[in-house]
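Just below sit the structures, each encoded as structure tokens.
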Structure P
Amino acid sequence: MNYYGLSHVVLVFFTRTLSNSFESFLFLALIYLIHTNLSSVLSTVTNEKAYIRTRTLLSSSILIGFVCALGLFNRPTFPAFAFVPIIYWLTNILPTLGHSYRYHLLLIKIITSIVGTCFLTSSLLILFDSYYYHNGSWSFLLNLKKDLIICPLNFILYNIDSTNLDKHGLHPRWLHFIVNATILYGPLHVCVILWALFRRSTDGAILFYYYLIPFVPLSILPHQEARFLLPLIYPLILFIVPILLKQNFHRHIFRSWLIFNVVLSLLYGCLHQGGLLSALRRVHNSPATTKILVTYHTYMPPGYLVTSMSNFANKTSIQTTIIDLQGAEQDEFDRTIKNIFNEYSSMNTRVFVILPGTCRNHLIDLKEQQYKFDLIEQFGPHLDLDHGLSLWDEAKIYLYEVKL
């Protein structure tokens with residue numbers, strides 16, 4: 001537990017409401033269900049208690065189907081993590097079923113329980129999403145083909161379009177295994193690689209495959225972020241820590257694990273994109289009836305931080321539009337500013353721009369034209385690691401108000 005509790009993945013990522021964090025917890029739940037179920041099933045085989053085995057298999061099948069449906073609708077990458085545990089479960093329970101008609105019937109019931117529960121849960125989630133994204137209205141029932149919201153399908157359609165992925169960044173196939181896993185798990189990831197190269201035993205091999213196999217489907221996708229690998233912390237620690245303890249490497253590795261996670265917790269928990277939330281709060285507190293916020297070369301801003309937090313009447317009277325340019329080129333940034341002032345000419349509209357110090361030179365061309373950038377405040381420290389390491393005097397984020 002010391003390895004898990006000290007991990008910056010737990011301290012930084014699992015304390016945020018990321019879909020990747022929820023995906024990690026569902027993956028752990030699936031591992032727990034499968035391994036406890038196998039223990040129960042194998043013990044009943046020994047004791048020849050067929051009725052207990054049947055009840056255990058069917059109840060666990062329902063839970064597995066439920067967890068898989070939740071995982072799929074939370075993040076459609078969940079099957080990449082669930083594939084090996086489910087195959088392991090099936091290959092271990094099949095020999096216990098025998099070849100009689102009764103056990104073939106039980107196998108059909110198991111598959112039906114998994115598929116049926118998954119289908120029922122998915123249907124309820126589709127209805128909930130459709131109701132939510134139609135502003136709490138059941139009008140989508142009148143035209144299901146057009147208005148039904150199926151999140152995993154939308155995810156797939158969005159990600160198979162290379163132009164969409166290009167907005168978020170395209171990466172080489174090896175990035176997950178070589179870079180992202182090292183950023184997240186450092187010494188333990190290196191230990192896994194060394195074990196694979198020089199292993200002398202097969203202790204915990206299934207957990208090794210739980211950790212290794214998901215890299216393959218996840219690396220096929222051209223857009224790769226470290227947070228996509230968060231669920232792997234569970235098979236990693238469950239696999240490698242017992243081996244370290246057994247081989248007497250624990251003391252040395254634990255020291256490096258401690259230092260590694262202290263540094264990464266400070267870096268990703270405090271410094272990386274650290275000024276963004278303060279800048280958003282400043283925009284939120286700025287008086288205006290209509291606000292337009294342009295974020296450039298920052299993380300996706302949480303929209304609720306710049307909307308009104310007061311009573312409902314004030315919420316409806318204050319309109320805030322967020323234009324997230326992500327890592328766009330300077331030409332798109334210029335066009336966006338010009339389009340805003342072409343479309344909004346009201347004196348009650350305030351236009352804000354948030355960008356890191358590494359991009360301040362992008363304002364020069366627009367300053368030479370008709371736009372005026374008034375610096376409201378700068379926030380730091382703010383390390384912009386996504387677009388190159390910045391000098392310390394540039395390690396701030398800047399909030400401007402744009403005026404004609």
Structure Q
Amino acid sequence: MTDLLNGPEDQAFRQEIRDFIAANLHPETRAKVSRGAPLGREDFASWHRSLYEQGWVAPAWPAEHGGPGWSARQRLIADEEMFRLHTPPLPGFGLKMIGPILMRFGSEAQQKRFLPGILSGDDWWCQGFSEPGAGSDLASLRTRATRTEGGWLISGSKTWTTYAQYANWIFCLVRTDPEVKKQQGISMMLVDMASDGLSRRPIRLMDGTEEVNEIFLDNVFVPDDLVVGEINMGWTYAKALLENERFGIGGIGRSKHLLQRVWNMAQAAGRAGDPEIAAALSGIEIDIMAIEATTLRLLASAEAGVRIGAETSLLKVRGTEIQQGLTELMLDIAGPAALPDRDSACAEEPFENVAYQFLNWRKLSIYGGSNEIQRSILAGQVLGL
């Protein structure tokens with residue numbers, strides 16, 4: 001496909017990324033990612049360590065906090081090459097979510113305590129936002145924090161908590177004032193996963209994995225110094241965090257990688273000349289170019305100091321629709337070949353894990369705020385409807 005990031009400087013930077021990946025990515029991990037197979041903790045941790053030692057683990061962080069000083073253009077190129085060469089996508093709960101929030105709203109003590117561990121990978125964070133009955137309607141959360149000597153006692157539950165089985169810290173939204181308007185009585189707190197009264201339980205998904213969990217908090221003590229920013233300002237911090245997340249959910253690099261995989265599958269299945277397949281893939285290629293141009297425009301504005309808000313909802317909606325559309329095409333092309341073989345319990349190449357990816361990626365249009373909610377945000381805050 002036509003590449004918008006293909007000037008001489010772009011090519012030199014691409015080659016630097018490619019050389020590093022070739023020298024540092026473990027072949028077994030590369031093979032897993034290439035096949036679309038589920039990844040384990042060590043797959044993520046090993047690649048995180050390599051990027052950290054190179055100084056590349058936090059592309060969007062400012063240099064004073066350990067970032068590499070890349071431009072928005074370089075970050076997109078690196079992301080594209082990482083997906084193209086089958087590196088594990090690092091979970092963003094520390095690097096892309098709570099890290100930037102602590103830089104912006106956290107105390108100096110919190111920054112000194114937590115940012116180094118996020119960078120090094122010594123700390124693994126998970127996100128305690130969604131609850132039973134309060135997913136996309138996040139302001140309806142019911143987990144409460146009540147005042148006690150020296151801090152707060154949290155009681156309630158969180159759900160769909162991705163990779164909580166690996167985490168040693170969780171950032172939570174909790175209700176600290178039930179008497180005010182629901183968005184105004186929420187605070188953000190940092191909770192040690194080893195705290196007394198905190199437990200977790202895996203949720204088995206329809207793809208057969210257990211990457212998400214339920215979290216239960218029964219009078220879990222959180223000291224005052226682990227409250228982020230001001231009490232009852234958590235809704236403001238959550239909105240800023242989710243805007244950061246939605247920048248990444250657009251997944252341009254992932255979509256380009258998937259597009260190539262679907263073309264390869266179509267050729268292997270003898271359907272590369274199928275007019276319906278060719279038209280669908282050409283349409284998706286145009287959509288990827290459009291979202292890439294939009295992302296570059298928004299990132300350039302952000303780098304110029306313009307505050308980007310609800311516009312990131314557009315990236316989330318279109319990016320996830322593109323990725324889900326590609327997994328649907330993968331399933332259409334593979335047909336019965338996507339099903340596991342009775343003897344080997346896996347599909348044959350190049351159709352391995354197609355069914356797993358199709359099922360697993362149903363989540364894309366739900367997490368980060370469902371696409372229905374994003375359309376409401378765009379209608380109200382961008383279009384003024």
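Numbers for the structure displayed
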| item | result |
| --- | --- |
| Which of P, Q yields 0.10 [FRET efficiency 1/(1 + (r/R0)^6) of positions 103 and 151 (r between Cβ atoms, R0 = 25 Å, to 0.05), calculated] | P |
| Structure responsible for 3.6, with distance in nm of label points 7 Å out along Cα→Cβ at positions 135 and 327 calculated and labels P, Q on offer | P |
| Read-out Cα Rg over 2.2 N^0.38 Å, computed value 1.19, structure in P, Q | P |
| At a computed -18000 (helix-only ellipticity at 222 nm (-39500 (n - 2.57) for each DSSP H run of 4 or more, over all residues; to 500)), which of P, Q | P |
| FRET efficiency 1/(1 + (r/R0)^6) of positions 215 and 279 (r between Cβ atoms, R0 = 35 Å, to 0.05) - highest-scoring structure of P, Q | P |
| Test item: distance in nm of label points 7 Å out along Cα→Cβ at positions 31 and 191 calculated as 4.0, pick one of P, Q | Q |
| Comparison of P, Q - label where mean projected area of the Cα convex hull in nm², for residues 231-270 alone is highest | Q |
| Origin of the derived value 20.3, 70 (Rg and Dmax of the Cα atoms in Å, for residues 79-286 alone; candidates P, Q) | Q |
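Only the coordinates and a few stated rules stand behind these numbers; no lab work does. Note that this is a predicted model, so its numbers are computed, not measured. Cβ atoms are built from the backbone, for glycine too; each structure is taken alone.
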